[in-house]
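Readers should treat all values here as calculations from the given coordinates under stated rules, not as data from a laboratory. On a predicted model such as this, the values are computed, not experimentally measured, just so you know. Cβ atoms are built from the backbone, for glycine too; each structure is taken alone.
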Structure I
Amino acid sequence: MADIVFDNVTKRYPDGYEAVKSISLEIADGEFMILVGPSGCGKSTALNMIAGLEDITSGELRIGGEVVNDKAPRDRDIAMVFQSYALYPHMTVRANMAFPLTIVKTPKEEVTRRVEEAAEILDLKQHLDRKPSQLSGGQRQRVAMGRAIVRNPKAFLMDEPLSNLDAKLRVQMRTSVARLQDQLGTTMVYVTHDQTEAMTLGDRVAIMRAGMLQQVGTPMELYNAPNNLFVAGFIGSPSMNFLPATLEGGSVKLPMVEVQLPQATREAIGRLPEGKPLIAGIRPEDFEDAQVVSGDGGATFKTRIDVLEAMGSEFYAHFSIDAPREGLAANEELRELQEDAGGETPGDTFDIVARLDQTSRARAKDEATIWVNTDKIQLFDPESGRNLAAAA
């Protein structure tokens, strides 16, 4: 096992494009680190630099305290699992898993022992004599992981290993990967575009955007205290709702309601001028049907529910808020988030998602009174994207 350290590492291609821009990141020995971000953010490039598949333009990469910038991939003692299974179709599961050991002439007894141990961990013992074509997608991915495990490397690198699986199988495999890392205790770096995978798997998560690290922390740190608008919008499912807001004394005026701010938030943004345009972020779970909320606090407003999705344990209520978009249109972080999600609503209309309790009586096409938890509203500077509430 070994720690992995990026020290101002940059990857610049001959045409001048910088895929990774001076990132510094320390991955502890035995840690499960997730690299997550939209397509093209540099996460796979960073992983490939650890593996030695991409040259480093500048900076220093250390594995186990040793600088590996100029080391060949085979000399780094790293095992990698790719998006594609890359199994030999003519070989059995046993032969596929043993292949990394047989090519370096490991004694047969040792090969057998390591393959059997890996198969036990991955629940593959009953499939060892089968061919890949006889296995399901999840089983094939476990074979690919087994081929990495038998090497007993310093670190495992995984590049979107579950993206080819269907939704139900991905959930099952997430559990398998988490258990695997817990059993092995080996340093693992896992790249994904799926923020749900990032939140459920990692000890810590590193969010990347345009080749730069945006924030590194535990899943709940990123969820509760995002540094900026991009992190806030990328983490959470459904994603955070963003609306234009205006600061007015100790309150913030939203398009549908004016809310009183918590004392800590007021202190954080007290230096801003009156009437300052802001971007308010509200997570779907911080809305509720006013009829099922008990106690004081928060604020309420009326709206027409456009679509109501019944999820069994909860409802997702979709409604629209009309407000000028000009204050948000120029924000680059919001634009990237909208592109990653598949576009934006045209005109001066904001589509809002609220997560409601299963006891809600709200109905599609009807008016409902919605409660919002004002303690959870996050406020962002439109120019810098900085989270003003997190500065409290």
Structure II
Amino acid sequence: MNRSTSLYLDATRFIAALLVFADHACGSRISGGFGWQLADYGPEAVAVFFVLSGFVIAHATASRELSPQSYAVARGARIYSVALPALVFTAIADAIGRSVSPALYSGPWHAALDWHFLGAAAFVNELWTVSFNPGSDWSYWSLGYEVWYYAIFGALAFAPRRFGLLAAAGLLLLVGPSIAALFPLWLVGVGAYRVCTRHPMGRTAGLLLFLGSLAAWGAYEVMAWRHGRFLLRQPEMLVWLKRPELPQYYVVGLAFAGSLIGFRSASEWIEPFAARHRFAALRWAAGATLSIYLFHEPLLRLLATLNPWPPGSWRGRTLVLGGTLIVVFALAELTERRKGAWRRGILALVERAKVGAHSRAVAKLSSPASETGV
């Protein structure tokens, strides 16, 4: 992956995280409706995240995560370095916020049940027709999809072909139709990476594909503005598929994948410029993407309960919106940017487990019962 494409991915994921933040921040009880025009773009940002995730994982398994162990350790460190702290933080923030202003935590989507947090930690929060959030962390739902995609792709990438296909099919059966229905979108990201690396197109063709993909995306936005978004509206299907935005996810995801392939092919034109500049601020901001995604909703709710001013006032908005972003970036320093330490810790646990298993096997073989054949 060249430097230009890496920067494009960083910029895209940071903007997507901000759009999810804006979607949840524009509520009347949070900010007095500030930025309501961006509310429809949160689901589109999630579609971008799914494609981007597949692209990045395909790159990782082709370049550095070359064994099942390195893949599993890296994926575990990436997710758990933020997910576990986010669950703990959400439980504490919700308890404080609910004691101050219960009205902001009303409704079934804010249920503070212990098993919700435990289920979310095991990523079983979206299996089949189950769907629950850990407290006020509404964004957590997508991890109940993505972590299973890691597992399914890992089976396909590292297991022998026949066993890998059987394992992937078994996992898809285990997780149910909702998660299975979005797996092809995640695989679009994998396919985009392989097109970029194995079948690159020329610069001019890449530029045309990039601009054409953005134009198609823009045409969908115009259509959605005039006639409504492309949503799944049949109640009987939503029981199983759960995400009304499912058709829109594919429209947006395919457009983004096209832009990504086109940008990579045309990026050689801007590679010299990208190589001369560090873009440190963009890299740093993009390094907090998962933290923005998982911490912002409980923070918005907590600061809204503590806000002494009307939510529609500029002082209130500065406290709630600005305070949330400041705290999120601070939390990223303690979580997401420490995934190297998490990786070392998980690897140490794996190695300890291996030593323990080896010791037990040796002890069993050397026991008197094994020597006498009893």
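Which structure, out of I, II, was relative contact order in percent (Cα under 8 Å, 6 or more apart) calculated from, if the result is 27? Corresponding structure: II.
When FRET efficiency 1/(1 + (r/R0)^6) of positions 50 and 106 (r between Cβ atoms, R0 = 30 Å, to 0.05) is computed across structures I, II, the figure 0.80 traces back to I.
Using Rg and Dmax of the Cα atoms in Å as the calculated read-out, with 24.4, 76 as its value, let me know the right label among I, II. The read-out was computed on structure I.
A value of -24500 for helix-only ellipticity at 222 nm (-39500 (n - 2.57) for each DSSP H run of 4 or more, over all residues; to 500), calculated from one of I, II, originates in structure II.
Tell me which structure, out of I, II, gives 15.0, 46 once Rg and Dmax of the Cα atoms in Å, for residues 210-305 alone is calculated. Traced to structure I.
Can you spot which of I, II the value 0.50 was calculated from, given it is FRET efficiency 1/(1 + (r/R0)^6) of positions 66 and 114 (r between Cβ atoms, R0 = 25 Å, to 0.05)? Source structure: I.
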